[in-house]
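Several structures are given next for inspection.
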Structure I
Amino acid sequence: MEKVLILAGSKSDDEIAKQACDVLGAFGVPYRYEVASAHRNPDKVERLVRESTAQVFIGIAGLSAALPGVIASRTAKPVIGVPVGGGSLNGMDALFSISQMPPNVPVACVGVGMGKNAGLLAVQILALNDPALAIKLNDFKEKLKQ
């Protein structure tokens, strides 16, 4: 049973998703990764979100970057958006799309291509209710100081 569900809008987002997967794996957080486009397969996105046991969702998308917002519209759980670089604006369009969600449908947003930060933010959220995970996270942060 996953604690984090990672959804990417395209198979081409695998490298960014891998960053998040690597972080979650290193912390021992169960996760699931799926490719599901908000535009090409919205029914799949809705089914995955509704059926998931995840406590946190990560949506990875470029250009119009609708995926994180669609996820947020289907759950009351935290959603982290990862904008993907590319296109004529090098990911700035995706960044603005994710960070400028309408009122009452918030999505946390990390930097363009920053799957690692999305994974770490998911760990921080989960650590609020998981003392063992909080210890691992604090140890990780202590190592960063060195």
Structure II
Amino acid sequence: MTFVYKNYPLVEIHPWATHAAVDANCLAAQNNDAYWDFADYIHANQREVSNEKTPAARVDALDKMTMLQGQKHNVDTVKLQSCLKAQDEGAVKASMSEADAIGVSATPTMFINGEKIDGAVPAADIRAALDRALRDAGQPVPDHAPGTQGQVSK
């Protein structure tokens, strides 16, 4: 099974989202765990950024959060600072264009064996789609322990 993650920042809702995506990619260039921890943190704490009074303060807050994740994961801080300063949006913009071309209009959007799942859906729906994909591929479908139907782990 292949898993591909693409950027699709919702800039209409969060004008700072492209900057956050670039920051996340700067972390990913050195440490995947730092990327995912940063992504989880930003998704769970959007107000921490949005409540900053100016766009410059939002960017500063994002960069500080990124540097903290970098330090937590022992990345090369000089390289990270250089990447943050460059703010190369090329990969993020390419990802957004690709998503637009295939009809993505929400986050998250998932394609599981061609089945499109838009927006936040119950974990059980995702698990069911993954189980169908495994069956279609002739792979064993895991038994799901009682009480875990709504839980998805990383």
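Looking at volume of the Cα convex hull per residue in Å³ over structures I, II, structure II comes out largest.
Taking distance in nm of label points 7 Å out along Cα→Cβ at positions 96 and 112 as the criterion, which structure among I, II has the greatest value? Largest value of distance in nm of label points 7 Å out along Cα→Cβ at positions 96 and 112: II.
If mean count of other Cβ atoms within 10 Å over residues 8-15 comes out at 14.1 when worked out from the coordinates, which of I, II was used? Of the structures listed, the value fits II.
So helix-only ellipticity at 222 nm (-39500 (n - 2.57) for each DSSP H run of 4 or more, over all residues; to 500), computed for just one structure, reads -17000; which one of I, II is that? Of the structures listed, the value fits II.
Since every read-out is calculated from the coordinates, none of them should be taken as a lab result. Values in this document were obtained by computation on a predicted structure and should not be read as measured data. Cβ atoms are built from the backbone, for glycine too; each structure is taken alone.
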